[in-house]
Each structure stands twice: as C-alpha cells, then as structure tokens.
Structure I
Amino acid sequence: MVGHVDHGKTSLTKALTGKWTDTHSEELKRGITIKIGYADVTFYKNKKDGRYLPEAQLPKEAAAKAEWELARRVSFLDAPGHETLMTTMISAANIVDGALLVIAANEPCPQPQTAEHLMVLDILGIKKVIVVQNKIDLIPEDKAIENYKQIKAFLKGTTAEDAPIIPVSANYNANIDKLVEAIETHIPTPKRNEGAPAKMYIARSFDINRPGQSLEKLSGGVLGGSLITGTLKVGDKLKIKPGIFRKEKDKEGKETYLSLEFEVSSLSTADGTLAVAKPGGLIGIGTTLDPALTKGDSLVGNMVGNPAALGPVLEQPEIEYTLIKREGFDNPPLKAAEALVISAGTATSIGVIIKLKGGALTLKLKRPIYAEKGQKVALSRRMGQRWRLSAFGIVK
C-alpha cells in the first residue's frame, strides 16, 4: 500500500482488512504512518454472481454468508508516505509481490511521494500495480474525471501505464468489491521456491512479554517478516546475519558484528499458529533468543535463514548504479567521499563512497548489511536537510 502522505493508505487498509495499522504512539499523535504496518485479510467470492468481498464486509446472516466461498488469503503492508520516511517504504517494497498505489482524487496528480513511490516500484521490478483513486466522496463527478485524466497522463511511460484505476471511498467502503476483484485479477500469487533453503528478511522484531511476567512464563523474542524461499517448521535451527554489534574486538582489533543462532519455537500468523510456514504472507517466528535482543525492532534489516545458505556480510559493497533523473530534481554526479544511505532488503545503512569508477561505486558502511550478488538496492543522498532517493543499483 503505497502513495503520498495522507492520501488514505491506512484508511484503505482498514476498509480491506478491518485493521487500523497505525498503532504506535507517535503515529497516532502525528496522524501519519512511520513504521511499516501489517494486516492480513481473506478475500471471498460469491458463488452466484462472482462478486468479491473482503472478510470484514461479508454479510452477518448465516444464510447470506453461505453464498460466499474463500478465494485467497492476502497480506498487506502499509508503507509510510512521508518523504523523510522513504527508506522505510523502500524496505517494505522489497518483500511484496504487487502494490496498490493510492492517489487522492481531491488533490492534483502527481504529488511528490506519488511520483517517488512509483519510481521505487519501478526500480525494484514490481510490475503488478493497481491504482486506487481514493476520496472520490470529497469531489463532484467532473472533478473525479479530471483527476482520472491526470492519473493516466502521470502513468504514461511507466511500468504502471496499463494498470487498472479503481475509484473508491475508503471511509465509506465504496467500490471495495471492485478493488478486491482487481487485486484477484491483476496480482496473482507468484510461484514460490519452497525447495530452496529458508530465507527471510526481518521486517519487525518484538518482545511479547509483559512487565512483571514470571520467569517460567517468559517467551523468547519474536521475528516478523515474509519468507522469500524455503519452508519453516518448529525445531528448525536458523541463523541471523549481520546480527548484533559486539564491542569486543576480533583478532585484527576491529569491533565486529556477532551473528545469532536460535531454534524456532513457534510459527504464527494473525489468525493463529502454523505447523509449517511457506513463502508469501506475513509470519511471526517465535525464537529461543533473549527477548532483549529483539525488542523495539532492534533486529530489523537482518536476514534470517538456513545457516548453510547464508553468504558473507558486506562491509564494503560494490554497486553498479544508475542516477535517477526526474523533473524538478537536480541530481548531479556522485562524488568520492560523499555520504549515501543504502537500502537493501529491509536493511538501511549509511556509508561513504571510497571508490568511484564509471557506473560503479564502493561504499564503506558504518554498519554492515546482508545483501547477495545481483540484489537491487536504492541509494539516497543528502540534499539540504533531507535524504532524497537519488540512485538505484545492483550489488556486484
């Protein structure tokens, strides 16, 4: 769920799933999404007329409810739209199969983050896009048609040029059935590699224990995310890379990161426990880790997976990059010693360019990341008081 700040992404997530994803105190105070929000939903199809509805909007009467059959289970990520939170949005984009680009009908199109979010989807190769023209309840019909034409002009020449545009009012649940139908038609479930070793980007990490919990009832830390490959079951032994910063020095006298190893103690979704977790959808992994290590999203950005399948941690990644060109955005060539923020998977780190040759650069990172050869990354540079998305690249 992507788009400009305050265009209704969180309201639309609620209309589809019944869940309000802004749960952190600062989000409620400021009225914007800061962390990635998560919500699961089941879509149902009417056996008689083929119409779709999310579970939250099914009829309550048993006889009417019986006319609907389960179509698919879908997980939504509500990404922040505010410009200063672009790296969080880029992190979210790395674990999705498709996107809803939310555009408010009561504002001119495109707004700054509308353009940037579509660009991120382009960079990361997410081609399954549906445009949601939200807030149509706030404008007359002729203005909605005018806004629709602006959207069509904006999409021209992008990967979303032929994307369906669905007008909705998230606050009044208007046209949600047509939106679900578009999702079912245009964003199919991709084929997953269940036979490969398990790998998952950590998108959230928690301590689920309450203050004052008795020792014998303490639970290990919990990791949240979406499996990229492989399957998981209780008892599996996994590794986390890069892990945690260790102040003790290694043999060369450098302070290092310590990769963590643990056993899977439980697997769950929003609806309950799982015997086996497969790729796709959002899962929570109960671990044998000390919950102090996982609290407050402290392990976000790490990769968790089968120990034998995880490669080395990168402290100086070499990246083949392309500068982004867009109207109204001065983006001069990169310079040696310039600071950049790199977003790879769910990891974000800052580094300095130590080598620059042709279309390739080498970054010396302040905090190492886990990224594999051929992986797409986004690069942001400092412009005034902000970090702006400026380039994308591939890890060499």
Structure II
Amino acid sequence: MSVATKRFATIDVLRGVIMVIMALDHVRDYFHIDAFTGNPTDLTTTTPALFFTRWITHFCAPIFVLLSGLSAYISSRNKTKQELSIFLIKRGFWLLFVEIVIMSLILTFNPKYNLILLLVLWAIGWSMVVLGLLVRLGYKWIVGVGLLLFLGHNIFDYLSPLSGPADIVLKILFTSPGTAIPLSTTHIVVVSYAILPWTGIMLLGYALGYYYRQDVTILTRKHFLIKAGIALLLIFVVLRGVNLYGDPSPWQEQSTGLYTLLSFFNVTKYPVSLLYSCITLGVGMLLLALLENINNRLIKFFAVYGKVPFYYYVGHFLLIHLVCMAAFLLLRPGEPIADGISPFLFSPASFGFALPVVYGVWAAIVLLIYYPCYRYGKYKQANKQKWWLSYL
C-alpha cells in the first residue's frame, strides 16, 4: 500500500468511526423519551448511561471538522492556491445552502420553514470560506490564525455582555450557546454553532496536513500525532484542574465521586470551548496514530462511511426522521404530528422510548445506510472526473 493510499485510508476510517457514533446522538434526538424535556448532561437529572450516551458523541463534530481541514490540505496537492481558494469558498457556500434549504427541511419535515436550524454544516461552511481566503495568504497565516482562535476564543467568557446588533454578531461568531433570531412572528432562525471557534479547529486541521506530505514518513507522522494528542490531553487536565480558563462551566464537587468525575468531563459544546476541543481532538490525534497500523474487516466497515461523509450525513438524518415518522404513525395513529415543544414533525415531546430502544434503532440505522454508502462510494470512485461529485 502506498503512503498516499494509507493516509487516505486512515482519515476515512476515523471519519467513519465518528460518523457512526454521531448517528447515536441524532437517533436520541428523535427517539428518546426525554429528548425535548431533559438535558442528558444536567447532573441533577441525568443518569450515568444517559450522560455517556451524549458525552461520547462530543468527539464527533470537532474530529469531523479537523479532518475536513486535513482533507483540504491533501486536496491542495493537485491545485494552485487560487484553485484551492475558489474551491473552498464555493464549497463553503454550497454547505450553507444545504444547511438552510435541505437540512432544515429534513430535520423538521416542515415545508413552511417556520424554523431554520443552523448547525454543523453552517459552521463548516463558513470555516471553509475563511480557510479559502487565508489559503491565499499562506500556510503560516493559517497556523497563526488557527492557534489564536483555538486558544484564545474563551477570553470572551470574561467580557461584559453587549447589546443590540453587536451582541448578536458576537454570539454568532464566538459565544452563542444557541441564538434565536426571529424573522417574523411565525419564522425563526436558530444559530446553534458559533462560527469562529470551529474555524480555528478547521485551520489547525489544514495545518496538520504538513505531516501528510509525500516526503513525511509514517513513523514521523505517528510520533507527531502521539505527542500532539498527549499535549492536548495534558492541557485539558491542567486547565480543567485549575478551573479558571478554557470552559464557561467550571466543574464542581457533586454528591458522589462518580458524579464529580462526570462534572470534571462535562465540558461545553455550545459554544465549543477550548477544553472541549482539547479532550476530543487529543483523543482524535491518538486515534489517527493508532489507525496507521490497523487493517481488518471492522476497519474496512467504518471506511465505507468515511469515504462519503456528505452523503452519509444528509442520508442518515433523512432515514432517522423517516423511521421516526413511520413509528409515530404506527404507534400513535390519529394523534397530532406536532405539539409546539418539539421542532420536529412526527416527533412530539411525548413520543419516545427508553435508552435501550434508542441504541437498537441506532444500530438499525447504521446498518440500513451501509449498502447505499457502499454503492455510492463505488460510484464516486469510478467517476472521479465528474466535477460535481467533489461537492457531494
């Protein structure tokens, strides 16, 4: 196996692993009985099993964004700076369109678009636009801006709240845990992903591409990934222990040792904090190093998903919501499909199941979408010359 092939395989496998885990959280959103009435990371009401179900999926978005930046660097080997810049900017705006027009419809099944959800594709899209602009300035600019955003964005936790349009802009760019912007009395936009902290992760993913050049040996790359992974985890432990910077929600001693441990690891995703990024990406770096030497059936299974991330992302959400709709119509015939609490049609707050059922539906969804991903991956591989496939 060539070095180039090995690199792509490693990235695809890790991306596939986190995409499979990602589906667990999305199935929970539609099928868990407490999805809209409870918070799985609220230590006053959660259980260890429910906390873990949510917490393990924390690794998905940051690793996915990091690998998106890494993939952008790898694709740059066949493009000029101008070509790469234009491609990233165009792809970024395409993802914004998909988020607003396609994903909002798939998530809600509401053709009136009363609610537009701006989630991870929103963050990735704008991050690609920023990366596309910085590519023209050079690699050092990307590294510098990436580190500044990654390490420094939590400084906004200590600033006094703003008001008016400035407050909305600050929330959208840096601090929003979920900002609702009314367009009218019947239409709302919810910005759930603050843009620039995620941009920092993508820029560092692009910077990581330096160790995926043709002249870098696998051993050199592994040593760097291991050292970087350990360094990020040490930063997490030290800053979390000091409890002063890196996350807007400090950990606190709880009623039991187990819940105190859960509090220590209960880092903030909305907006993504430095400590959240450190623990998730630290583990991600170590997994990238580990996967260099593994090649078995399970690895090939995950690679099928990782090779078609856009197709999987859109497809698995559609499949989850369709299965949820079928279950609701079968088990709750004649009942209202909306209740004013859940934003998803056919998934009212009173409809749902216990956690074991959620895990069962998750396994079924992952297996059901395997063959479509496999076939599409084969089609994409055989039709590389079709430019539009690079956007899917």
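Numbers below:
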{"read-out": "Among I, II, structure where FRET efficiency 1/(1 + (r/R0)^6) of positions 64 and 208 (r between Cβ atoms, R0 = 35 Å, to 0.05) as derived comes to 1.00", "value": "II"}
{"read-out": "Winner on relative contact order in percent (Cα under 8 Å, 6 or more apart) once structures I, II are ranked, highest first", "value": "II"}
{"read-out": "Top of I, II by mean count of other Cβ atoms within 10 Å over residues 200-207, largest first", "value": "II"}
{"read-out": "Among I, II, structure where helix-only ellipticity at 222 nm (-39500 (n - 2.57) for each DSSP H run of 4 or more, over all residues; to 500) as derived comes to -19500", "value": "II"}
{"read-out": "Parent structure of the calculated result 17.1, given that Kirkwood radius over Cα pairs in Å, for residues 152-215 alone is the read-out and I, II the choices", "value": "I"}
{"read-out": "With mean projected area of the Cα convex hull in nm² derived as 22.8, matching label from I, II", "value": "I"}
{"read-out": "Cα Rg over 2.2 N^0.38 Å, for residues 224-343 alone - highest-scoring structure of I, II", "value": "II"}
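Every number here is computed from the coordinates shown, using simple stated rules; none is lab data. Model, not experiment: these values are computed from the prediction. Cβ atoms are built from the backbone, for glycine too; each structure is taken alone.
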